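Got some structures for you, see below.
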Structure P
Amino acid sequence: MSNKKRGTKAATKQQRTLAEQADRHVYYERAVQDPKNDAKTLAKLFRRYRKVEPLVLREDFCGTATLATHWTKARADRSAIGVDLDRDTLAWGQVNNVEAAGGDVAARVNLIHGNVLDAGGPKADVTCALNFSYCCLKQRSSMLAYLKATRANLKKGGVFIADVLGGPDSMAAAEDTHDHGDFVYRWEQAFFDPLTHEMECHIHFDFPDGSSLAPAFSYEWRLWSMPELCDLLAEAGFSAVHRLWEKTDDAGEGTGVFFEPHRVENWDQWWTYVVAER
């Protein structure tokens with residue numbers, strides 16, 4: 001009788017789908033994030049405007065804090081602060097990213113369960129809000145409050161960096177699919193309101209056995225335009241705001257080199273950076 005019970009348990013475990021076994025945070029990091037290169041880009045953009053090496057990063061809306069961890073791992077004199085409202089996601093990042101990086105790195109990464117609208121805490125050389133995470137702030141008053149808090153949390157001479165999404169395709173119901181071999185990542189823009197720029201988006205993960213995490217993550221955003229962000233950054237008190245654009249090669253592919261153009265063509269979909277100096 002006891003042998004039968006053990007066999008039944010084993011069979012039940014084997015019958016679990018890949019989606020049921022999946023950790024959505026693992027697949028999000030694989031599909032969406034590139035923390036090693038992001039850390040390099042943040043440091044490079046800071047050095048362009050400040051001519052010194054940035055040491056302290058504040059990652060707002062940090063989620064699992066993989067960027068904060070990679071930033072700190074890159075140099076022994078670096079440290080990072082990560083801020084997020086989701087306690088469970090922060091706890092996952094503390095174990096799977098921060099502590100997994102070793103005691104020396106973990107000692108230099110401080111994760112804060114808190115609201116990015118609140119000023120206070122350690123001040124940073126560079127603060128970032130990447131993956132369009134700030135788009136969860138849908139009211140102008142909330143965005144302005146966030147940018148004022150961001151400026152207050154920067155050291156004198158500090159820099160704020162955010163990525164910006166735009167182009168006609170970013171304002172349409174659509175779906176993009178990317179095959180990663182052992183899973184397929186689907187980004188779905190389910191709804192866009194042209195009157196308010198509010199949008200509903202989902203991330204799905206599909207697996208070879210036909211199972212899916214659908215949705216794995218859902219977002220209700222406002223798509224902020226570059227002019228809106230630049231105006232708000234100036235109103236928040238930043239001394240200079242830089243609108244960047246990526247250079248492309250002969251095949252039209254991005255080169256990773258960003259410049260400040262006077263005028264650009266509106267591609268079907270684009271993303272770039274805005275950099276604001278305190």
Structure Q
Amino acid sequence: MKNTVSPSAVRASILGMLYKSGASHLGSSMSAVEMLIAMYSSVDCTKIISKAPDRSRIFVSKGHCAAATYATMAHFGLLPMSALDLYHKEGTLFAGHVSHAVPHVEHSTGALGHGVNVAVGCALGLQSLNYQSGEKVLALCGDGEIQEGSVWEAVMFASHHDLNNLFILIDNNRISSIKRTAEILDLHPLKQKFEAFGMNVFDVDGHDVAAISACLVPNTTNRKPTVVICNTIKGKGVPFAEWEPVWHYRMLNEELYNQAMAALN
């Protein structure tokens with residue numbers, strides 16, 4: 001699908017969702033916008049809507065960026081825009097972590113490290129069915145999330161089975177919850193770690209949709225899976241939240257919401 005979705009429009013939707021619901025995870029959602037746009041741009045969303053067996057699959061393993069996920073899905077026509085008003089409200093399906101109770105969401109995530117593993121299993125299953133329509137499996141993962149050992153088990157398995165239909169995108173915003181990722185568990189050198197597991201690895205500007213999209217093409221030379229390290233800014237687009245760990249949890253009041261919208265505009 002050709003990308004016609006504006007990152008600023010998605011961010012404006014996210015701000016509205018978080019302000020109206022009194023929800024958190026602003027920083028985590030804002031850093032992932034271009035990654036999500038690139039992911040949904042790279043697949044046939046009509047097949048996702050029709051639940052075609054040979055559809056591409058998208059997993060948001062970093063499930064706490066649910067606001068960004070649902071906003072992006074709505075801008076791609078996978079959800080009605082009106083559904084965003086239900087986000088994080090009592091009794092809603094649109095909770096603060098991604099849920100497969102929501103139409104066109106493949107898997108519930110939030111227990112970090114699980115989505116990548118399910119994506120690997122899905123990629124193996126699709127490959128075994130030998131579809132010829134270019135389907136692929138994409139998983140968005142946080143840099144704090146990859147401190148989970150299960151992620152590396154999945155990567156090792158994916159490389160061994162030559163799952164070149166698998167793409168793991170790392171939201172490398174360098175903040176884990178309320179501290180810098182390097183303070184909690186230093187991931188350096190991240191690119192070399194994934195390469196050592198046999199992956200094809202790209203290191204890109206995570207706020208450049210075109211740069212990310214260019215990496216989402218199956219490698220036919222060595223048939224290995226792909227990892228795209230997307231270097232991002234937590235809180236991107238909201239000056240008072242950028243690089244500030246506290247905006248993993250803080251909520252918007254009316255004044256801050258208006259400031260954030262003014263900055264986007």
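Read the figures in this text as sums done on the coordinates, not as results from a lab. On a predicted model such as this, the values are computed, not experimentally measured, just so you know. Cβ atoms are built from the backbone, for glycine too; each structure is taken alone.
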Next item on the list: Out of P, Q, choose the structure whose coordinates give distance in nm of label points 7 Å out along Cα→Cβ at positions 64 and 240 equal to 2.1 when calculated.
Entry: Q
Notebook entry, point to check: For structures P, Q, which has the highest computed value of distance in nm of label points 7 Å out along Cα→Cβ at positions 184 and 208?
Noted result: Q
Next item on the list: Taking 48, 27, 19 as the value of Cα extents along the principal axes in Å, for residues 160-231 alone derived from one of the structures shown (P, Q), identify that structure.
Entry: P
Notebook entry, point to check: P, Q: which one has helix-only ellipticity at 222 nm (-39500 (n - 2.57) for each DSSP H run of 4 or more, over all residues; to 500), as calculated, at -11000?
Noted result: Q
Margin query: Among P, Q, considering only mean projected area of the Cα convex hull in nm², which has the greatest calculated value?
Written below: P
Note to self: Ranked on relative contact order in percent (Cα under 8 Å, 6 or more apart), which label among P, Q comes first with the largest value?
What the structure shows: Q
